[in-house]
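Taken together, the values in this text are just the output of simple stated rules run on the coordinates, not laboratory data. These figures come from a predicted structure and were not determined experimentally. Cβ atoms are built from the backbone, for glycine too; each structure is taken alone.
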Structure P
Amino acid sequence: MAQASHIVRQVDFSGGELREDLKHRDDVQQVQCGARRLENWRMMSSGGLTDRPGRMALFRQEGRTETVMLPGDLRYRLSFGAGTIIIRDTTGALVTSDAGYPWTEATVGKVSFAVISSDIVICFPGMMTRVVKRASDGTWSFSNWAFTTGAQGEIRAPFYRFPESYGIKLTPSARSGSITLTFSAAFLTSDLIGTVIRYKTYQILITAITSPTVGTGTVLQPLPPAQVITLASTDGFLVGHVVSGYTSNATGEVTAVAGNTITVQIKSVFSGFQASEKIIGPISRSDSSAVAAADPQPTADWDEQAISARRGWPQACLYDRTRLTFFDLPALPEGVIWSSLDTYTDFLVGADANNAIFELVPGRKHVLYMLGGPDQFVFTDDGVFYVPISSSVPLKPGNVQFIQVSSDGCGPVRPAITTEGIVFLNVGLRRAIAITLLGAANKPYEATDINELADHLLKTPVCMAFSRGDANFSERYLHVVNADGTMAVARMASNRQWVGWSPWSGAGSVKWVSALGTDILFNVQYSGATIVERMTDDVDMDGVVTLNGIMASLAAGEGQGPLWFWAGETVDLQDGGRDLGNREIDEDGNLVTLPNDDFSSAGILAGRAWASTIEPFVPHVSGGTDYKQTQRRRRVRQVMVSVLRSTGFSWGRRSIPPVAWGEEGGSAPAKRENTYKFREMGRHMDPRPGPLVKDRPGSLEIVEIGMEVTI
């Protein structure tokens, strides 16, 4: 008796490539829409598959390349190489460069930058913040960071009292000019020269160090006065008390009590106690009868620059809502500092709505990344937070709240903003987590794992970028670059209950990916060099160049052949869509031709082909009439593959050529719409038909895979 069979049709592949241990989970809907292998495919909104886009070669560049947009819709390629910053135009032509930076090719991922009009602010661990400027005449400059300077020469920087300074008192020798600074305990070190400290909020520039407790400073803002006040009674007045004048409204700190006098260091330069008024303290009050001027008094009410050579420079930045934000501060990892509105070099904190803001994330968590969005999001090593921002709760001093969204710590990969939300990788770099907007009053955001069934595709990721749909295709994708040079690409779609993932690979090793809108760039390493490539649906290979018209930005050096970047490798050739096969490249970068080759055509493209592979799951049948389901070997009797735009592929050992029998082989192959049937041999407990492989340049779209499978 013939073994019963059933027909399986798969027309939706949006589940992507899934872990192999899901092969029997026919009850999971994503498995019904997924595959055991799904490499180098692009999942479409229709549910079908098409070959992934190719990449055009642009210029040679190791490290990392980003696209930045400046006013006037000017786009530039901003590259971070080994110790260098290189700026090119969109043709790949060099615009300007600078060298001497502390990063290496292996650490360029730690560079953080923010584009503010025609300026680019750049941060990196252990480096003073740098600013790259493009002037209106098109010239460029590179300079160290400088805070805005006020009318009196004071700097508008953030200040903070660090714990190791607690209990140390500062005594200035005078209120103005060049003065001596005396500390009650060791504090001064040579890296404080050029740094500003504040005495009662008034600034002093440190100019020299005599010892750990004595230094010299220049007063940038006249210091507030001290006064000796004669009282009717000093009972209840103690050193450290803050007192105020009933009439003058002056306030100050009591620094000494002697007989019927108290010495008070006044808080403000704009006030002073009167000779005859009531002096009010926390536990006492008395009438004054005389006041006399005194030298500045020792006080613990002083602080220092939060960003300096002593405390380190910010390691990351963000520009959002016309404020530049510094975070990942070496001496204060939980700190976040926003600049004033519209002036990105002004970080002097104040109470006005447009002043700078200085806040600490609760729980002493290390702030690693920040992103803008409907609110601002703060990613730390121990949880993700958002700062609510709205017309009723604007981003201003006193309004900042850190509300936790997820308890997962963020890994060392910059999160990506997508149209559906924000995606970040956890500390272990195995889980991709999406933060999406719910809109509920008590829970506006939700954090959800989006790769639980495909976590094998993340292999120590180094970066990721999101690309939105463009004129060639409307789907949106998240590209995650792995340390081994492969990529895991996810289709982001709000109309699906899951996110489908596909591994992408090729002849080159991808080192970095970046995206600005539809402009997606890759730094790809080959044997001869690392080159920058732009993703496009117009080509069917990677690293594509015009064989007889290679761009000047990829011009060969002395003694090198035109394909020097692929020296010693194999190149694939196309002419108007016609596959010319592959050829060797010698060690100098010259194409090794065959005797009958004629490659004089101006339209010949050279690139690197990849193999697109799909191996479907074979579902089981459960329930119904007893046919010993899952208890005996099964056979895939027949496979049906329905395709569009096909230029050839193979199923198992059978090949579907790009040119049909009797057709002219010297022209571009027709892009066929057809359904092909294949027979499979053998019986297995876990049958594995195929796989389908497309390993030559050309197009292919898979609409349906159907199978007749015994039960």
Structure Q
Amino acid sequence: MFTKILIANRGEIACRVIATAKKMGIATVAVYSDADKYARFVQMADEAVRLGPPPSRESYLLADKIIEAAKQTGAQAIHPGYGFLSENEAFAKACEDNGIAFIGPKAHSIAAMGDKIASKKLANEAKVSTIPGYNDAIETPEKAVEIAKGIGYPVMIKASAGGGGKGLRVAFNDQEAFDGFAACQNEARNSFGDDRVFIEKFVEQPRHIEIQVLGDSHGNVVYLNERECSIQRRHQKVIEEAPSPFISDATRKAMGEQAVALAKAVKYQSAGTVEFVVGKNQDFYFLEMNTRLQVEHPVTELITGLDLVEQMIRVAAGEKLAFTQADVKKVGWAIECRINAEDPFRNFLPSTGRLVRFEPPAQNLFQGQATTEVGVRVDTGVVDGGEIPMYYDSMIAKLIVHGSDRNDAIARMREALNAFVIKGVQSNIPFQAALLAHPKFVSGDFNTGFIAEHYAHGFSAVDVPHDDPYFLVALAARLHMWYRNRAQGLQGQFWEGYKRLPGREFTVCMLGKEGDNRYVDVHLGEVALGQPCAVTVQAPEGAKVYQMIIDHYVGDARVTGTVNGKPFTVQMARGLAKNPLATRVIHNGTQLDAIVMHPRTAELHKLMPYKAPPDMSKFVLSPMPGLLVQVAVQPGQEVKAGERVAVIEAMKMENVLFASADGVVKEVRAQKGDSLAVDQAIVEFE
């Protein structure tokens, strides 16, 4: 067994590998860019080696520097994590050539599965179900139409070297096949330098289901059940679960056996994933094989009780698998939510900056454990007060739960999301909460088009309605009284001679957009230690009574307690930037901003005129934090609607800002190379 390994990655997955290595008594070496100098994974490792500046091409993609770091520190093996160099055939071979074990598959396996056309041919030879299609490169659009008619519409036209949705078109007739072929070929040539295009049958109502495989150097390969990865946004997975709520035991067995056959055909060693598209009748077809550890591997770990990183290390060290297919477990149900630094209410734009507060929910399951216990696990590479840099992907953490069944797992995940505190940057937690509450998701009735279908026009607050919004009103009032009573207790003798019973009648002003506020009267009953307080809300449909016990301390971002005998966890904040008198309560993805006041004060508050925000229509504002990489205009320049004004880069994405109307540039307020904040002015028009 190795005594020291190097992790050629960063963030959450680097922490994940280090956790298992420590459990196995293996020393670890981290490599880092300047942006990650103080990152959690660097602190966790036994040694750390600087690679270079923040951009990946100058740090984490420098194979030679990484191998040199392994030699200098005496690391006998390199774990690539996922992304970066994890599926780079040349890197795997370079490790081997330098006498360093690559904790992943052999270079020949990576090469065999790295090309979509070549991998489909291999799959056919291994008798793996493949989508009906034409897997040789197609020369002309006329030939594409001929092939499409032979397969039967609809068909999918795909670039061999494609990825991330580029070089892909769906055609339902001859004309669409003709036009789609030309568009795919041009896009593939421009994006990948490879214009080879193939055609396959388009599977309707498709689900994305993948089989986890594990092979050793002694010819043994097993499959570790499946993962359901159909909840995707723009081809990026959002929620993953194991097992799938859709496929039968017979389908699982058939898919698993075919995945094993393909892995054996390429002499696969290490952990890998065979991805399938599954039709509405459980007909399944091979998509591709990912020759690395997957982001969503924890859900497989929790239902099987296996540490996949440990298995990868043991296989790379030449050990045989210590179990057979018959030994593989499938216990309970696991769900993973990817918690990303992005603003779902602003079209999921990246959100970078400092984590002013980072408090994950309490966890009883941890990285590196081999267990099938139920509970909560958080895989993350950040800490409270840490930085979300603009140079890498947007993942803050992976929140994983394991339940006794799917309904139990969903309930645990919803509660864990309620308790996940992230401040300083925006996160997609409200979106995750909405997905988990959606009736179609709860019933398991979804496919890869779920988000595009149900959130076709983006995501907004109306997409996360609370099942009982007056509970939030009642809680806001109860918290107001909690803080008022605390202040009164601290004042002590100050109240002597002025004793009076504080009022229990309040009006809660629910703050709306553009002054569209709603006012609700609330009465609070007596408060006795350990006993529920009756909070009565005068809702339009009649009085609603909430018997409420709260557990809260000053400075806590969370409030726990019971309402009508049922436990709850909410997040709260007092004194908002836009309104210092307001209290914010967040539960199940729904956010209430409210001011709790005396009824007479509320009467006067209703008379206050609404102060509209300043008119910013003549400014081009930064929609997100990021690096200004281009300003395409200058003072005095006439600009037409739709013309490029500026380009902002954040989290490996370039975002182009266009003029919304014709105008003349009055002033350029930011320069190339500036780090921008949200809503910072870049250009002003006359």
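The table that follows gives values for the structure above.
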| read-out | value |
| --- | --- |
| For percent of Cα pairs over 32 Å apart computed as 59, the structure of P, Q it came from | Q |
| Of the structures P, Q, the one that 5.6 was derived from, the read-out being distance in nm of label points 7 Å out along Cα→Cβ at positions 226 and 554 | Q |
| Among P, Q, structure where helix-only ellipticity at 222 nm (-39500 (n - 2.57) for each DSSP H run of 4 or more, over all residues; to 500) as derived comes to -8000 | Q |
| Among P, Q, which structure scores highest (criterion: relative contact order in percent (Cα under 8 Å, 6 or more apart)) | P |
| Answer label among P, Q for the case where FRET efficiency 1/(1 + (r/R0)^6) of positions 346 and 610 (r between Cβ atoms, R0 = 35 Å, to 0.05), calculated from the coordinates, equals 0.90 | Q |
| Comparison of P, Q by mean count of other Cβ atoms within 10 Å over residues 66-73 - largest value held by | Q |
